[in-house]
Structure 1
Amino acid sequence: MPTRITEKSATIVDHIYYFYGKNTKRNICTTSSNLWSDITDHLPSYLLISNTNEVTQQNHKMTCLFPDNNLQTFKIGINNTEWSQLYSYNRVNSAY
C-alpha cells in the first residue's frame, strides 16, 4: 500500500523491518499495514507481533493503570484548558 499520497501521486516511502532472529523456535505471527489519516501526507505504519502459542489462564491480580490521583490531575487539566481558542479555527491545519 502507498504510504505517501498526494493529489498527483501515491508512493511507498515508509517501511517497517523486523528480523525474527536466527533461532526462531517461537510461534510468532506478524501483521503490518497503514492507518488512513489526513494529519499529514504520510500514512502512519504499524506492525503487530502476536504469539500464536496457547496461553493458560492464571489468576492475576487486577491493577488500575490510572490511580485516582492521576485521574483527578487529568480531569483538572482538561477542565482548565481553554477550548474556545481551538474551536475558533476554520481550517484543521491552522488548529493543529
Structure 2
Amino acid sequence: MFAPRHWQELENGRYWLQEREVLPGWERMRMHWVFVGGGERREFTFEYRMYSGVELADLMSQAGFGEVNVYGSLDGRPYDREAPRLVVVGRK
C-alpha cells in the first residue's frame, strides 16, 4: 500500500525517513530519503519512472516476447490493488 511517509529504525540508533511524492500524470515518483543518527544527517532526493502493468507488458511484446503475463507477486497471484509487487513474465 502506498505510504507518502515512512520512518524505519536502523542499526545503532539510526533512523531512515522515506518521503514519496507521485508526480503529475502518475509517470514519475520523487523520493526523498533522510538518514539521521550518531550526530549525523544525510539527505538524498531522486526520481524514477513508473510503468503500469499494461505498459510493461506492451513494451515486452514490442521487444519480441510472447506469452506475456502480468502478476501481483512471484507466486503468480493476480495483479490488483492488494498486490505486493508488479511482476511481468514473457517468453522469448
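Work out which structure the value 15, 32, 29, 18, 6, 0 belongs to, where P(r) over Cα pairs in 10 Å bins from 0, in percent was derived from one of 1, 2. Answer for the origin of the read-out: 2. Can you spot which of 1, 2 the value 2.0 was calculated from, given it is distance in nm of label points 7 Å out along Cα→Cβ at positions 26 and 82? Checking each candidate, the match is 2.
Each of the structures 1, 2 was assessed by distance in nm of label points 7 Å out along Cα→Cβ at positions 10 and 66; the largest value belongs to 2. Here helix-only ellipticity at 222 nm (-39500 (n - 2.57) for each DSSP H run of 4 or more, over all residues; to 500) was derived from just one of the structures 1, 2, and that gives -5000; the source is 1.
The numbers here are math on the coordinates, done by the rules we state, and not lab data. Everything quoted here is computed from the prediction, not taken from an experiment. Cβ atoms are built from the backbone, for glycine too; each structure is taken alone.
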